[in-house]
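Where a number appears in this text, it was derived from the coordinates with a stated rule and is not lab data. Because the structure is predicted, anything quoted here is derived from the model rather than measured. Cβ atoms are built from the backbone, for glycine too; each structure is taken alone.
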Structure 1
Amino acid sequence: MTCSIHISHVSKRYAASGVQALQDISFDVGHGELFGIIGPDGSGKTTLFRILATLLLADTGEVTVCGNDVQKSYKVIRNIVGYMPGRFSLYQDLTVEENIRFFATIFNTTLEEKYHLIKDIYVQLEPFKKRRAGKLSGGMKQKLALCCALIHEPQVLLLDEPTTGVDPVSRKEFWHMLDIFKKKGITILVSTPYMDEAARCDRIALMQKGKILDIDTYAGILKRHARPLLAVRASSMYRLLLDLREYDNCESCYSFGSVHHVLLKTHSADHVTELKRFLIDRGYQDSSVEDVHPDIEDVFIDLMANVA
């Protein structure tokens, strides 16, 4: 697969705050690939995107987009990349149509000439084309920003947390649109704090504290980090959490929705029975214990425990 994005040993520290935003980051994104960066706020995702969009310089390392160095060929990159920052940054006092036409003009094109690129999105915006951007809903702002990022027919899309704060229906629609763009051969790098969106990507990188924890397909990461995991519940959940952490075979225990997940140190044929016996000895008469398959959240929590 031809490489569209190449990142090699990239580090970035903010001098004013002393924060090490990126620590020796390296990975490639293939042509036409939908690649996801999964991580919480503060993990370094936005810093990486700003470097790729030529808005920020790395302290060390090499970054190329479609073979162009981000420092030496930044003008070329700005013409082949569509960048959608995490914070809505379009002109809120301009209408939907005025924003799109403005960005088309910057790239020496017109809405009419590139209409075919954004048609699937713009038809949803067209009834509101005279509405000021600042008056749009979160989902509509998202669609407008994507239109502006696509209007110059980019080869690469950089989408920094595009679905944060957006309702579930709009999130689903957005990922459907990304699938369409991917089929057209556009390389997409998207970041998100939502673990459930990881499965929609061809490959994902798990990121925390400026470091890449792992890179693989969604299924590949789950398979490689498969560990014995139990879901436990009882009437007194807070006391249960404290007691489970005192269990000899418990490596870690954390709340996970309506249950507590217990990662075991060792696996045995009777590990469910053994834990139930422990809970009975602690006075729990209503507890339930069952084997569960680790999800991407479980893997992420496990990997984070080893990040300095």
Structure 2
Amino acid sequence: MHFFTAVFAWLLFGVACTSDAAAQSNGFVYGAAGGEGAALRQQAWLVPSGDAAVASHAILFRPDGDGPFRLAVIAHASTQNVLRRAQMPQPEYKPLAAFLVSRGFAVLVPERSGHGATGGPYLEDQGGCDEADYARSGRATAQEITAALRFMRAQPFVRPDRALVIGHSAGAWGALALAASEPREIAAIIAFAPGRGGHANDRENEVCAPHTLIAAAAAFGKAARVPVTWLVAANDTYFSPEWSKRLADAFRAGGDKVDFAVLPPSGGEGHWTIETEGGVKSAEAALSRALKSEISRASKKP
């Protein structure tokens, strides 16, 4: 009996050592990867990605104090171009983060797998223009967002409930796929110019496989349980206001309510509105309405 117990313990020890070695061989440890900056307590973090072998490089912003704070995760834009993805700088969305921190949120901006310093495989590849699989790519982006979200919700300074997901372009498309989530976990989604396949063949106001994109939006909407605020700038040439409204209507027809609004023109290309201080200022009223509406809904729940 003692012999078998000893053998079993030895086997467990061997498995544990193998697991530890595998974790160390990845070359990263999740959590803070540097000190806090003076502005918005900006800090580099490593968080899980959609690939267990890849650590997502992220930037964390948070208010003063120990919290716990509500969590907001910002999902960045993407591109099918391999070189552009590899050269992508760490996304920060600092003006948007400042807006959220001032309202009590801890804000995480993770760089997804296949981009910039994070590297690794591009999990959210939509495929070629004619055979684009937008539903699959959106779900893959959603899984990447979820991996970071779950890790951060376990941090002592973060509240585990009522997280906010804010997406931009392909990141917003992935956020729409998360609208089927449990509302107590994700309380609201704010999507800036969501979509994929914009600027088809580098041409303004052209979208790859548009009917496929509409069908995927309807599918995401059919399962949606989380309220969505859908925003697009008047001068967006990737997903114009007219095209964005068609997508939002398809999502709404799938079964969920969407608050759709067109923001004033911003800069030379409205698609990048939410990355700039002026763009965030132009969206401030819509953002405030979305947050106020979410708080109102939460207060009415038993």
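1.2 is what came out when distance in nm of label points 7 Å out along Cα→Cβ at positions 127 and 167 was calculated for one structure; which of 1, 2 is it?
Of the options listed, only 1 reproduces it.
Just checking, which of 1, 2 has the largest value of relative contact order in percent (Cα under 8 Å, 6 or more apart)?
Between 1, 2, the highest calculated value is found for 1.
Matching task: -12500 is the computed value of helix-only ellipticity at 222 nm (-39500 (n - 2.57) for each DSSP H run of 4 or more, over all residues; to 500). Pick the structure from 1, 2.
For helix-only ellipticity at 222 nm (-39500 (n - 2.57) for each DSSP H run of 4 or more, over all residues; to 500), the value -12500 is produced by structure 2.
When Rg and Dmax of the Cα atoms in Å is computed for each of 1, 2, which one produces 22.9, 74? Intermediate values should be presented prior to the final figure.
Numbers: 1: 22.9, 74; 2: 20.4, 77.
The structure behind it is 1.
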